[in-house]
Structure P
Amino acid sequence: MKKILLIVAVILLQHSTFAQHKTDKKLEAQLHNLTDTFHGTVGVYVLNVRTGKEATINADTIFPTASIIKVPILVGIFNKIAEGTFKYHEPLLYRDSMSRKGSGLMQFFRDSTKTDLVTAVTLMITHSDNAAAVWCERLAGGGSAINAWLDANGFQFTRLNARTPGREQNRQLFGWGQTTPREMARLVTMIRNDAAVSPAASQTMYRIMTHVFWDEYALFSIPPYIQAASKQGMVDDSRSEVVLVNAPHGDYVFYIATKNNKDQRWVPDNEAWQLARKVSAMLWAYFEPKSKWQPAAGAEKLWY
């Protein structure tokens, strides 16, 4: 009974991190100025972790995660490691039947390539590797096991839908996974605060999330010498990002989600990607007003 009460207390403490925050009305107004003209549906959640003030736009609306569902998969894998099911450097054997189109490097592995769990986990996050992610998803026990962890830790809406019994209707609506801006920001903050699975697991997960390859969107508007943990998710009509910035004057986390996007082009000036850069730049200037840093002139030319 004492153990059960302790678990409940930990969950309530974690959930309280994102409960009853004061609204930063000035910041919220600035966010509206950037998002109100977007051709689609936008959701934003911002939390100044140091002060506890938040700003929200559709923060409790459910959005597709696309590849951001790989963060819950990451947690699911580390939960299995903590339980003793796998070792972090568990040897694995890649089969070409595991190949998945889209982002990532593992699809180019030869059949019967020897690898290990740490490689699969790292590629899943840093390069958003789809083949590695589906592999890790299965090793983590599938969507049912990952969703059970989310439910047990107070996440009401964040779920893995694909290949998960009873989630087909949600998959039709949201794809691989679903979340809200508030909940995914909370999950990443749990990892930052050593509160996901275990302190050791959280610190390892956080390190991985600071090595993301996809840095031309929200990360582009943050100085390259500032550490940030992030994950991106992108399909034709939905582009989203979660970022936790270790800023000099205190951490801040934000999630910007879009869906029903009119602009579905896969080009650098896609409207959703431009919005992510603008929101990120505004937040950096808001939380670090004395910083004079700007992206170097002509940096955008590298994208073409």
Structure Q
Amino acid sequence: MDTRLVAVGDFKVATTYHPAPMYADESPLLVALHGGTYTSEYFAVAGGPLGSFLDVANRNGFDVVSIDRPGYGASDSLPDDENDFPRQAEILEAVIGSLIGELRAQTVVLIGHSIGGMVALEIAARRPSWPLVGVSATGMGARIPAGGAAEQLGSAPLEGVIDLPVPDREAVMFGPTGVSEIAREAARASYAPTPFIELKLAPVWAKERLDMVAAEVEVPVQNFLAEHDALWDSTPEAMADFESRFADGAGATATLVRGVGHSIDHHLFGAAVHLQQLAFAYTCAIGA
């Protein structure tokens, strides 16, 4: 494991390289972008006996770079008037570009959870010069339920950096079943104070940005939504809506994950999703 700060001008971003012990030459580099209220440690939390996303990926021959997005972990923070998802994408595109030449993978697949999924799609829409071949997202979609938890949180009279109480987090992040107490406790190590501006922007991103972003994405997109997602609409209609936005490009798939909540990775069924993400990533790399 190699942790370093990568500079984009005067801005520094914390990255951690997780090399696979038995690397497969055709495998793409997986770049993992966490969601709001978490650090990149999100991807190190094991939801069940098969391990975390990092465990499953490394064990199957995939190198992973996990990144603390701006405002999290050891990464620098952006001022509120600059901290939107297109700006984060601009910075992280440059970070990934500076890393890819030093690593052994020839292609890249972005793995994004929640806001990390939005930022991953924003990066893809920029059509980076480095060899991006796919995007796999969890916990984000095409529709936010009116009056739901996302809108309520985003409309709270708060500003600056906030730290949500653990019970409030867990009520949103976990489903009614499918979470072990071991995973629930382990996930707390990945919780982080959050720039509140993110929580304001997230509920309107799909309405304001998704069409424009989807029109520019040229690589395949894989998406998973939780049956018990407290933030997103995961009805069949909403998932078909997500797929339709990418119809003019390489296409998108949206899959319902039953029995889980928003943070799919931390549920017992998370590893099954991870294996599907790896199959998608490998297919994208071979196809490229």
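A short reminder: the numbers here are calculations on the coordinates, not readings from a lab. Quick caveat: nothing in here was measured; it's all calculated off a predicted structure. Cβ atoms are built from the backbone, for glycine too; each structure is taken alone.
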**Study point:** Entry that produces 106 once volume of the Cα convex hull per residue in Å³, for residues 38-109 alone is calculated, selected from P, Q
**Key:** Q
**Study point:** With distance in nm of label points 7 Å out along Cα→Cβ at positions 102 and 222 derived as 2.3, matching label from P, Q
**Key:** P
Practice item. Supply the structure label, taken from P, Q, corresponding to FRET efficiency 1/(1 + (r/R0)^6) of positions 198 and 278 (r between Cβ atoms, R0 = 41 Å, to 0.05) with the calculated value 0.90. Key: Q
Review point. Comparing structures P, Q by mean count of other Cβ atoms within 10 Å over residues 118-125, which one has the largest value?
Key: Q
Point to revise | Per Kirkwood radius over Cα pairs in Å, the highest-valued of structures P, Q | key: P
